[in-house]
Structure 1
């Protein structure tokens with residue numbers, strides 16, 4: 001792939017990273033009531049899918065089940081949003097080794113954004129700043145970075161294999177396509 005195409009791809013990935021950051025910011029600016037409503041809708045859907053006969057249970061039993069699921073749904077949301085951020089930031093940085101300045105920079109960037117996000121939440125009514133959430137966010141970002149690096153590795157291997165085949169076909173004296 002030529003450098004112009006790579007630059008365009010990196011710009012697109014950077015745009016997606018910014019979209020992830022805006023999404024995270026928008027969720028973080030919700031006060032506790034709005035945040036509970038947002039996660040409550042997701043929790044209700046998850047519970048309805050995973051708990052057998054949920055609709056047949058009493059309202060008190062339903063509420064108890066939802067309360068148990070709420071924590072996990074909220075933490076999975078943190079993880080998933082930051083996994084997306086780590087994925088796109090990593091793709092923006094481009095192909096590199098796992099233990100490199102680019103990888104460290106990706107992880108540090110996501111960690112600092114998670115810290116700033118938690119500090120931001122501390123100014124929102126009913127919300128708090130929790131180090132545990134920073135660690136969940138950073139774990140999500142690390143996972144996203146690993147996934148992106150795996151995809152880049154597979155894509156790179158595929159491109160190299162394709163170039164070798166094309167090169168072999170061009171130099172093959174029995175090839176009729178010349």
Structure 2
């Protein structure tokens with residue numbers, strides 16, 4: 001069962017945290033999340049699942065940024081969410097999809113207990129101009145039945161930034177992550 005907008009509001013603070021929360025973004029059965037002002041793009045021509053791939057940070061100015069087709073951009077929500085006893089999911093908004101902008105290529109399904117910012121896998125069918133703070137996707141919640149353990153992975157839980165793939169940690173436990181200070185050296189596009 002999917003929670004209604006009013007039920008989302010009722011469960012705020014206990015089972016659901018959306019920070020910041022703006023009542024005007026509450027929908028009949030979802031809540032609109034907004035786009036932060038930064039993106040990551042991979043530096044590698046060929047991405048290797050077993051390795052930490054380098055990324056470059058791009059700032060989205062208030063005047064907007066044109067996304068190129070055939071390029072994967074990783075973004076994040078402005079809002080930090082926390083969900084207990086419910087399954088959170090995100091979907092692109094239909095107004096965004098009608099511009100040919102995919103907001104999550106495959107990972108719209110969250111785990112019960114997830115706490116953090118949502119990393120968005122953004123892909124444009126054709127050039128499209130985006131802006132920081134635009135309501136880009138919507139979060140909705142399913143009730144969960146049966147016994148469960150809350151998500152507790154150290155990979156993505158309590159993230160504070162855009163998260164590139166950390167699959168290499170599963171496939172190659174000996175791999176060393178890139179130096180976090182290197183992110184500061186990457187220039188804007």
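In this comparison of 1, 2, the computed figure 18.5 for mean count of other Cβ atoms within 10 Å over residues 79-86 is attributed to 2. Kindly point out which one of 1, 2 the value 1.17 was derived from, the read-out being Rg/Rh (Cα atoms, Kirkwood Rh). For Rg/Rh (Cα atoms, Kirkwood Rh), the value 1.17 is produced by structure 1. Here distance in nm of label points 7 Å out along Cα→Cβ at positions 39 and 159 is compared for structures 1, 2. The highest value is that of 1. For helix-only ellipticity at 222 nm (-39500 (n - 2.57) for each DSSP H run of 4 or more, over all residues; to 500), the calculated result is -28500, so let me know which of 1, 2 that is. This figure was derived from 1. Comparing Kirkwood radius over Cα pairs in Å, for residues 7-70 alone across structures 1, 2, the highest value is found for 2.
No value in this document is a laboratory result; all are computed from the given coordinates. Predicted model, so just to flag it, every value in this text is computed and none were measured. Cβ atoms are built from the backbone, for glycine too; each structure is taken alone.
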